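Undergrad: Got some structures for you, see below.
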Structure P
Amino acid sequence: MNKNISGLTVSIPLFFNKDESIDYTVLSRYIADLGTQNRITAIYSMAYNTRYRMLNATEVLEVNKEILSLAHKHKLNCFVGHPYVFNRRSLEDYLIEIKRYNPAGISMLYPERYFGIDDPILEFLSIPSKFGLKVILHEMKLVSGLNGELINWPENLLRKAIQLESVIGVKEDSKDDSIAQLVLDECNKKGVTCILAGGGKRRALKFVGKGLKTWLNGSTMFYPKVIDIIYDAITTNQSEIVAFFIENVEKPFFEKVVEKHGWHLAHKTALEYFGYGKRYERFPHPILSDIRHSELKVIFEDIKSALEELIGNDARGSYK
């Protein structure tokens, strides 16, 4: 049983050693640190942040078995995904095995192009229910089979997908506010969890008053021990704390690091600075050079000072 069902949804990064093997030691320490926080709806092993594209099918299974075991140890709900490349049989075999580790939901990311035909997507999303598993729909832009463009999910398809019996949550990853509002409304009608992705705390604030209960952790990924403070501040209108965090942590990170280098390079270099492993990735995934990493240290030093001030003020009750 998890500690608290109200809180952030926390994406799990995957750490590598210099020889490109998986660094399970850092992964274990990272999830243990998450276990100190109460405001976590679930931790979430997912296709890109957890680097499924860099893993073979056996490794995806082994990584998720370990993440689930650690999650249960620290009393955290856990969503996990599936191998990126699969056929019907291999996907079903994976689901049969992973069920033994009691995931709270399976994150389903449709890997094929969309030709305007809904049935393959709906069937894909229904497969976990054959094994008594629940589904988190990873709703990011589809690849059009007509012209190769990235497109939003058609509204009617979204509604049909959310209505599936097995769907308990949607990772809303369109980066489009109109689609996000539609998904949130449909989720609220059915009692399904909408997990907003992208845009940071500033974007989440636009939807909290409209029924949003959880969103991806973003800038708290590299400093988990502020999760409780920030989630409570946002959901209880502690405007001074929210403004301080946005101005001194979120804006510098996103505007000076993420916008320049992209999320995946930015968050790994931030994790290294804050003591969680190294920037190592598997070929052919890029990493920031030592020079670029060093240049960012000044920004991270300022962010760290702000985070320590936030923690200190909370401990002293300065914001109460």
Structure Q
Amino acid sequence: MKKQNRKTIRTFLLSLLVILAVLLGVYAAGIYQIVHFNSEMVIPDGDNNRLVTFRPDEQGLIYTTTGQPVTIDMGSRHCFITTATLTNFKRCGYPATEYPTLILTSDQSGHYRIYTRKVVMPIILFVHPDTTEIVRFENVELLISDKEEGNVIGMDFLERFVIERDVDTGEIALLRNVPQNYTYVCDINSRDSSIGDIIGYSRRMYIPLRVNDDEPQNYYMDTGRGIRSCELVQPVKNISKATSNVYADPETGMMTQDNCRVMIGNRMRFARVTYSDTLHTDQYSINPFKIFNRSIALDLPNRKLYYRCVEEVKDSLPLT
């Protein structure tokens, strides 16, 4: 009887080890895929520092050469394409090849999901909205989303470039290097902060800020749907720390504070804080396309923030 019990226990333990090994193998394979997602993307050669310039519309959308709307979302870890858009690309003759995959990662709204399909295809964009010249990025990987939340150029694509935002024209450009007329402001932090990142691989990037004389905080860079019209986002609990009038924004209904003091590196300016616990973003988030009143360059490969020099203003003066 004892021998039978020992045999049953050994069988159970062996089965448990096999199950754990399979689960760990699936997890490791998923992490490997996420880490290497878009690692085979080909950036076109050339002497021009500026690869492509976008002019987002009022909804923050840019468009491919076939007219498909796309969001530049620094809050999204990955590039996404909807099934409807993929069908349209194939109809236009794009060499899009679908592959099975198994990735546990966050969707455009920050919720964790399992994705089982991806597509590898070229992304063809106009070099500038006012020209017909095109630039072609080969072997771009996009997760296929069946939720029809929209097409996204995410951080697995963007982290390869310097991103410039021209405050005068509102244009956003992908560059190879930081232009000479920019000066350093601060480092961009890269770290895994959320509990969800323990079970995945993160491309989160943060700008360290001090707002309203509060303790310094890493603000998650996000330019997606939830934060598109915001400069800074803080949790509702922080309303008690406000140093000026807080009111309900007439368009969004969210509590808002104007003219908050914001320290960025050793620079100071005034910004607008939105207090919300419902936006699809982190509790502490920053939209770098909205907050700065000077043109900026986000050097994502080297994790540094720059702003454009102004000849008549010395570097020691604040951003305001």
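Undergrad: Work out which structure the value 30, 23, 20 belongs to, where semi-axes √(5λ) of the Cα gyration tensor in Å was derived from one of P, Q. Walk me through the numbers on the way to the answer.
TA: Numbers: P: 30, 23, 20; Q: 38, 28, 18.
Computing semi-axes √(5λ) of the Cα gyration tensor in Å on every structure in P, Q gives 30, 23, 20 only for P.
Undergrad: If helix-only ellipticity at 222 nm (-39500 (n - 2.57) for each DSSP H run of 4 or more, over all residues; to 500) comes out at -5000 when worked out from the coordinates, which of P, Q was used?
TA: Among P, Q, the structure yielding -5000 for helix-only ellipticity at 222 nm (-39500 (n - 2.57) for each DSSP H run of 4 or more, over all residues; to 500) is Q.
Undergrad: State the single structure among P, Q that was used to calculate distance in nm of label points 7 Å out along Cα→Cβ at positions 59 and 243, giving 3.8.
TA: Answer for the origin of the read-out: Q.
Undergrad: With Cα extents along the principal axes in Å, for residues 107-218 alone derived from the coordinates and found to be 46, 41, 21, which of P, Q does the value describe?
TA: Working: P: 36, 35, 23; Q: 46, 41, 21.
Answer by label: Q.
Quick note: the coordinates plus some simple rules give every number you see, no bench work behind them. Remember, it's a predicted structure, so these values are computed and weren't measured experimentally. Cβ atoms are built from the backbone, for glycine too; each structure is taken alone.
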